[in-house]
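Each structure below is given as structure tokens.
Any read-out appearing in this document is the output of simple, stated calculations on the displayed coordinates, not a laboratory observation. Worth saying up front: this structure is predicted, and the values here are computed from it rather than measured. Cβ atoms are built from the backbone, for glycine too; each structure is taken alone.
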Structure 1
């Protein structure tokens with residue numbers, strides 16, 4: 001985090017832990033407001049990889065699960081970078097500015113993804129670098145967010161998947177239970193101006209509240225603890241426009257395609273609640289009541305909910321999820337109670 005930005009956030013009341021904003025003094029209240037009002041958050045827990053060069057478009061098309069040709073200055077997409085075995089190493093939102101491509105992903109997976117991508121460059125005219133310090137990243141959410149963003153920035157994307165550039169701001173509209181935006185500010189002045197403008201009728205929140213909104217939107221994040229655990233379909237990527245089955249090859253493509261067309265999906269991602277104050281973390285095992293030895297699922301992410309307990313996303317064997325027999329940590333642990341996702345499973 002840039003020192004000037006860190007000082008700005010601290011002056012605004014931010015409690016900063018491990019280089020990211022944990023909260024602003026009342027995390028429970030922040031989560032309540034995140035579900036009912038307009039909030040904005042520093043997204044410093046995320047990182048950004050920049051991809052440059054004349055072969056960048058072809059390179060990304062050959063490496064990611066989605067169709068990179070659909071990304072432009074006015075559009076972005078979710079995409080995964082997989083191992084040759086079809087397991088997700090990194091899950092990212094891909095956007096462009098000018099002739100540069102950017103991959104936004106959780107910061108703790110940035111370095112492994114960057115190093116693995118570099119292995120595939122070979123003789124291509126492509127360079128990759130950690131560009132996290134190039135942008136100050138801000139998330140904005142709420143029913144009033146479009147009107148407030150329009151007033152502060154001057155123009156906004158109207159639908160999820162769209163991108164607009166407004167001065168030093170790159171604004172992405174992303175899915176959510178309420179309108180949501182990811183904003184990438186290219187200068188400190190632009191970030192501070194946006195923050196101050198939103199602070200009139202909105203409330204700043206920590207990264208836990210923002211991750212809660214991601215969870216409720218049914219959008220997975222792959223952190224270091226869950227890297228190489230899941231095939232894309234296990235995290236519902238085919239349901240949130242994160243996979244193209246019409247594009248060419250990429251690492252793991254044969255396995256991903258075989259699961260789609262020839263295999264039987266035995267695990268998928270569910271939204272659910274946990275009645276416990278012990279926060280579940282990515283990768284935590286889930287068990288059935290009949291077996292404390294073999295996990296039937298893994299947590300993708302979980303965050304406290306203002307109504308008590310937690311809400312989380314988890315990849316679970318379908319038969320156990322449908323039987324409502326899923327427990328955190330042990331067969332007699334807190335029950336994972338499935339809730340409806342904002343999108344439907346395939347037939």
Structure 2
């Protein structure tokens with residue numbers, strides 16, 4: 001009896017509307033992770049209680065967000081068929097990331113000093129910048145800058161290798177990132193800095209290109225869905241087990257980390273699932289689709305939302321701590337999420353209309 005073959009659900013794709021979808025959903029997941037942080041670490045609700053478990057599951061379900069952002073960038077930028085000279089690439093990309101990096105680093109250092117009331121000295125601010133972590137989400141700008149520096153060279157490498165070698169290369173880089181994080185968090189071997197913090201993310205960056213045009217069959221999509229659900233459930237269960245028995249500590253932080261094994265599998269599975277969604281449109285330069293759709297518009301402002309959302313979220317959290325009662329907590333969690341996303345979207349749209357300032361939000 002012959003074995004039936006499955007027709008591909010998706011073949012090699014020229015449209016990149018699904019990448020707009022990935023960006024749009026990922027920014028909501030980023031905000032969700034930051035919304036639930038005070039609950040997960042025990043600042044708002046009792047560790048191990050029903051409200052804490054809601055926060056834990058929500059946090060676990062959003063941990064793919066930053067890796068998918070990196071994979072989207074790799075899918076758009078690493079095409080080896082693009083013959084853009086390195087100087088031109090750096091002029092466009094590093095200039096585009098450089099203005100927001102400098103501007104928002106200064107904004108958030110001032111925010112820490114005068115709004116959050118941290119006794120931040122010039123020396124401490126300088127050390128945080130050199131560490132690549134001047135504020136909550138700004139490390140991502142330093143990660144992008146480092147990956148942009150590598151992009152022209154990675155394109156050359158990818159141009160002269162097969163897909164199998166490219167996949168092995170991405171897997172090797174991800175494995176190195178995983179080992180690096182184990183050493184950093186569990187062994188205390190030292191942390192990354194402004195010059196090295198991007199290196200563990202190179203695996204996700206290359207994986208985005210490798211997975212961009214691979215032909216997907218129905219069983220690939222089913223496997224990705226099962227992997228995603230299992231990874232989220234496994235992360236929540238393990239974080240819960242460690243927290244209930246020993247309190248919130250480095251074990252929980254590691255299991256949430258972007259290079260924890262289950263977060264890696266969750267992130268790759270999420271990217272494959274977005275890849276399978278039949279969304280039209282094109283974005284050949286990675287800077288938004290030309291069809292003017294609502295999804296394209298939303299995708300175009302995700303970078304701005306990423307940058308400004310703490311300015312909206314922190315006042316909301318300061319004035320509206322969530323209660324421990326599960327139903328009220330879940331409702332408040334949703335309200336915080338909606339207020340922060342909508343408020344950050346509005347703030348981004350306003351900033352994009354201000355001359356000179358618009359360059360800081362992409």
Problem - At a computed 4.4 (distance in nm of label points 7 Å out along Cα→Cβ at positions 167 and 311), which of 1, 2 - result: 2
Handout entry: Of the structures 1, 2, the one that 2, 11, 20, 22, 19, 13, 8, 5, 1, 0 was derived from, the read-out being P(r) over Cα pairs in 5 Å bins from 0, in percent, for residues 135-246 alone
Key = 1
Fill in the blank from the handout: Re helix-only ellipticity at 222 nm (-39500 (n - 2.57) for each DSSP H run of 4 or more, over all residues; to 500): value -6500 computed from one entry in 1, 2; matching entry is structure 1
Problem - Structures 1, 2, by distance in nm of label points 7 Å out along Cα→Cβ at positions 95 and 119: label with the highest value - result: 2
Problem - relative contact order in percent (Cα under 8 Å, 6 or more apart) - highest-scoring structure of 1, 2 - result: 2
Completion exercise
Working back from 29, 21, 18 (Cα extents along the principal axes in Å, for residues 223-270 alone, computed), options 1, 2, answer is structure 1
Handout entry: Test item: volume of the Cα convex hull per residue in Å³, for residues 39-78 alone calculated as 56, pick one of 1, 2
Key = 2
Practice task
Compute mean count of other Cβ atoms within 10 Å over residues 191-198 for each of 1, 2 and report the one that scores greatest.
Solution key: 1
